Each structure stands twice: as C-alpha cells, then as structure tokens.
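Engineer: Before anything else, here is the set of structures, which you'll find just below.
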Structure 1
Amino acid sequence: MKTCKDCYHYVFVGDGKNGKGEATKVGNCFRYPPGLTAEGSAYPIVGCNERQCGEFLPKTAGIKKRLR
C-alpha cells in the first residue's frame, strides 16, 4: 500500500502519534501552501504510515515532472 512516506510532497520530520495515540512517523505535506495557525502558518503534519490523500504523487513521478 502506498502511503504518505512514498509521496513526492511528503518530508519526514520525526516520531509522533496518530489520532489513536499510537507511535508513528510524521512529516509535513507540501502539496499546498501552509495554512494559518494561531502562531502564524504551518504545513499540515501527517502520519506517513497511515494512508494517503487523493493528491498522492509517487516520489519518482515528481522527478520526471520537474525535468520536463
């Protein structure tokens, strides 16, 4: 199964917890501009082992896309 960790837009940050409180690897999704927060702005933090969104793009596809 392809997950966020396999996506071109994902950048690993470190260890974190999912919605159930279980340990997982987390990172930022750079698919869209950062969203506004109380402190300013931030990119979404996603658990890379859980699932993927509908905007998934394989890491290798991103390289090919940039070379065009």
Structure 2
Amino acid sequence: MRDVFRRIMEKKVASGLGWDEIARIAGIRVSTWMTGIPNSNPTDEEIKKIAPVLKTTYKWLKEGK
C-alpha cells in the first residue's frame, strides 16, 4: 500500500494542491493516511474520488498501470 501513497504524493505535488483542497474537491474527509502514517491507508473509494482531482486514474494510483 505504500506504493499507492507514493503515487498519490507524486500527483499531489505535481498538482500543487494541498490535502485540504484535494479532500474538499474529492468530497472526502481529510484522513490520517494523508500524513503518510504506515498503518493508515486510503480506501478504494477514496482513491477513486481522488484520482480525477489529481488528473489520473484509479488504476494508476492503485496499481501503477
């Protein structure tokens, strides 16, 4: 799951958006996984909602493909 966080971070940095903005636009709550805590991971639903905000796909964020 760390790879998922790494890919999300890559797109987050490229977007120039902060976590608050991403969460607001995606319609999700700011969550502990956004801090990079190793035992806290985004849900599939969160990844699906974040993907378009970060101008990418769920599949790329989830699997790197």
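Engineer: Have a look at 1, 2 and say which one yields -17000 for helix-only ellipticity at 222 nm (-39500 (n - 2.57) for each DSSP H run of 4 or more, over all residues; to 500), as calculated.
Structural biologist: 2
Engineer: Still on this structure, I have one more. Assign the value 1.1, calculated as distance in nm of label points 7 Å out along Cα→Cβ at positions 11 and 27, to the correct structure from 1, 2.
Structural biologist: The correct label is 1.
Engineer: Another question, then. Thinking of 1, 2, which structure, once distance in nm of label points 7 Å out along Cα→Cβ at positions 3 and 35 is computed, gives back 2.1?
Structural biologist: 1
Engineer: Here's another thing I want to ask about it. Can you spot which of 1, 2 the value 21, 46, 28, 5, 0 was calculated from, given it is P(r) over Cα pairs in 10 Å bins from 0, in percent?
Structural biologist: Source structure for this number: 1.
Read the figures in this text as sums done on the coordinates, not as results from a lab. Note that the structure is predicted; figures quoted are calculated from it, not measured. Cβ atoms are built from the backbone, for glycine too; each structure is taken alone.
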